[in-house]
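Structures given as structure tokens follow.
Please treat every number below as a calculation from the coordinates, not as lab data. Bear in mind that the values here come from a model prediction, so they are computed numbers and not experimental data. Cβ atoms are built from the backbone, for glycine too; each structure is taken alone.
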Structure 1
Amino acid sequence: MNNISDLGVIGLAFLTSLVIAWLMFPPFIKLMEKYRILDKAGGRKIHTGYTAHMGGIVIGIAYGIGLLSIVFTYRQEVAMLRVLFFAIMLGIMLFVGIRDDMNNLTPRMKLFFEIAVGIGMAFCGLKITDFTLWDPANPIHIPEWMSYIITIVVFVVICNAYNLIDGIDGQAGMQAIATLISSFIFLYIYVRGTWTFELLTPTFVMLSCAAMMGAICGFLRFNWQKARVFMGDTGSLLIGTMLTINIIICAKYAFAVTYQSGVVTNPLKAVVMPFFCIFFLPLADTLRVFIGRVRRGKSPFDADKTHFHHLCIRFGYSHQGCTMLSFTISIGVSILAAILAHYLTDLQMLFAATAGWFLFVWIVKSRSRIRMKQLMRKNKEIK
């Protein structure tokens with residue numbers, strides 16, 4: 001790609017996926033309704049009635065067509081065998097999601113596939129290998145065996161955290177877009193034309209981000225309140241896998257640009273934590289909910305209505321309002337992380353993120369107490 005045409009090509013990948021998703025969803029929804037492949041309301045689900053399910057299938061098709069139609073045009077800049085491996089990983093998780101939506105898989109079976117894909121990622125070089133401690137001039141190299149463990153844990157955590165935020169209309173799609181925008185901007189500003197990682201090139205990753213954003217935007221047209229279709233585990237596992245790959249790829253490029261290329265005038269001091277911070281809200285909320293369940297003597301995997309989006313609905317937000325609030329928080333944290341990455345090391349950013357998590361928990365608890373008092377006062381007035 002050259003500097004003049006690359007944004008146009010990236011935009012074409014976005015538009016191709018967007019149009020395909022936009023055109024495919026209406027007949028897909030009718031097909032799901034015809035064969036009664038629907039998500040039923042009840043339990044911890046907020047929606048009412050029956051809603052078409054497994055929208056992740058269309059997201060995957062639109063994303064694949066939008067990406068491959070451009071990738072083949074630029075095949076000289078993309079390692080096609082490595083792209084094939086990338087497609088296989090996404091395909092496995094898409095299949096697992098379809099199987100789970102059709103006939104619920106056991107948590108152990110889903111975990112097995114997640115670990116298997118995580119091992120495959122690490123084996124092929126998609127793993128976290130370096131971070132900065134106190135001295136940014138001397139990064140720490142992680143032992144091979146530990147990098148495998150860290151990568152598998154990261155993959156499992158991100159996939160499940162993303163799955164858990166898919167609780168209201170538009171929420172999961174907007175969170176994915178926030179993460180994709182942040183990683184795309186980093187690659188375009190810092191990496192484009194400077195470094196090529198051994199697995200996936202910056203050209204391919206940027207095109208991949210654009211194509212997925214287009215597919216998700218097409219999905220959001222039919223997932224906005226009141227939703228006509230849900231992405232299901234089919235979509236959440238597919239997108240969660242891609243988000244994990246994006247985060248790890250960005251971390252590896254950040255290390256390469258900062259410590260090996262010497263072309264960036266203001267190199268980053270943190271090369272791992274900034275990219276986990278762009279996924280801060282889902283991770284922070286999942287940790288908060290799990291700790292809360294354990295403190296109440298329940299399994300952390302027991303379903304309930306204590307997630308951030310559930311609380312926002314109780315606070316009086318609409319689905320759109322909660323979704324946009326979450327999106328705004330994610331973009332704001334991403335901007336803050338991008339700034340801090342120039343001044344703090346990974347360890348220091350970890351401390352900052354931990355402080356941010358405590359602030360997040362405190363705000364949620366405080367707002368919940370205020371809302372509870374308002375409801376109690378209202379009940380007394382009614383009586």
Structure 2
Amino acid sequence: MTLALNQVNTIFLAVALLVLGTYLVKKAGFLQKFCIPAPVVGGLLFAIVATALKATGVLEITLDTSLQSLFMLTFFTTVGLGASFKLIKLGGKLLVIYWIACGVLALAQNVIGVSLASLFGIHPLIGMMAGAVSMEGGHGAAGAFGQTLEDMGIQSALAIGIAAATFGLVAGGLVGGPTVKYLVSKYDLKPTETEETVETVEEKAQPITTNTFFIQVLLITFCMALGTYLGELFSTATGFVLPGYVGAMFVAVIVRNIADKLNPNAIDMKSINLIGDVTLGIFLSMALMSIKLWEVADLALPMLVIVFVQVVFIVLFGALILFRLLGKNYDAAVMVAGFTGHGLGATPNAMANMAAVTARFGPSRKAYLVVPIVGAFLIDVFGMPIIIATINLFK
């Protein structure tokens with residue numbers, strides 16, 4: 001027996017699973033502790049149920065996820081509109097060092113993923129999905145590039161990417177604290193501040209109005225339209241695969257920084273972030289619930305090995321190299337906690353790691369300034385080109 005859900009029913013199901021995931025995250029402490037996204041919880045539960053129904057011969061559910069790419073495109077455009085390079089000046093030299101380290105990490109993660117995949121005799125791009133895509137990129141990038149690779153004929157890329165991102169999130173929450181504890185104890189590090197005065201870069205809170213909201217929608221759709229058009233022209237002219245959402249994101253970066261010079265009030269990040277959160281939630285929910293788990297069982301062991309090596313590498317890189325480059329002091333140690341968080345998962349993971357460390361050992365204003373700025377959007381400036389180059393190298 002087959003149950004075919006149309007476009008409208010699929011969107012309803014995605015939103016329902018997102019709401020269910022939000023409820024479960026609030027109720028389950030361990031899900032909050034490791035910052036597991038609500039759409040991942042709801043979507044993965046559905047994927048498990050759908051797999052069980054198919055395996056037992058009771059029911060096969062088919063979904064119409066044709067609008068998934070639209071939500072994905074919108075989300076990455078909002079990421080680009082958040083990339084104000086004025087913020088780089090606030091972080092100074094430490095921000096630049098940390099930012100470059102994230103680029104080096106993205107390259108290393110792809111080398112590890114592709115190399116181990118070749119060792120296991122599987123497609124190199126499957127290994128990449130357990131590399132920078134899912135580690136530094138998190139669930140959003142895993143869903144986006146996973147779909148891109150599946151459209152290119154590489155089966156199970158989406159499921160592998162999402163699974164690797166989930167394992168990475170958990171690992172990132174587990175290793176950050178112990179790594180910093182080791183550094184603090186070994187070098188007898190002390191915070192320079194005497195009280196918790198965390199400095200973060202936040203937009204001024206303003207009420208969202210209909211007019212303001214539609215101006216942001218206008219900017220987003222403009223970047224989406226121009227970015228996808230230029231991306232298609234580039235791909236046609238060069239034969240180089242450039243997903244439409246990447247072009248839209250980089251056009252959005254340009255638009256944001258032009259707007260900062262012409263009219264700093266044109267971009268309302270409260271509205272942009274709201275749109276980004278909603279579209280990311282629905283996109284991830286649709287991506288997760290459409291995963292065919294039965295297709296990835298044979299790849300479980302290789303993926304786990306690759307992710308394990310990624311975790312070991314980032315801990316060693318952070319503790320032995322980045323810590324020294326950042327000054328070998330307490331602020332550097334806290335930034336290493338953030339680095340392991342978003343280097344294996346997401347920026348909320350990084351913030352959770354730093355919060356746990358500073359609650360025990362003391363505050364670090366520099367870490368709270370540098371890590372969110374790089375983790376939120378600057379990381380993609382290096383990460384995206386590295387991922388796209390890898391795809392074109394091994395396609």
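From 1, 2, which structure was relative contact order in percent (Cα under 8 Å, 6 or more apart) = 30 calculated on? Traced to structure 2. Structures 1, 2 were shown, and FRET efficiency 1/(1 + (r/R0)^6) of positions 20 and 116 (r between Cβ atoms, R0 = 35 Å, to 0.05) at 0.75 was computed from 1. Match the computed value 1.65 of Cα Rg over 2.2 N^0.38 Å, for residues 180-275 alone to one of the structures 1, 2, and report its label. Value 1.65 for Cα Rg over 2.2 N^0.38 Å, for residues 180-275 alone corresponds to 2 out of 1, 2. When mean count of other Cβ atoms within 10 Å over residues 92-99 is calculated for each of structures 1, 2, structure 1 comes out greatest.
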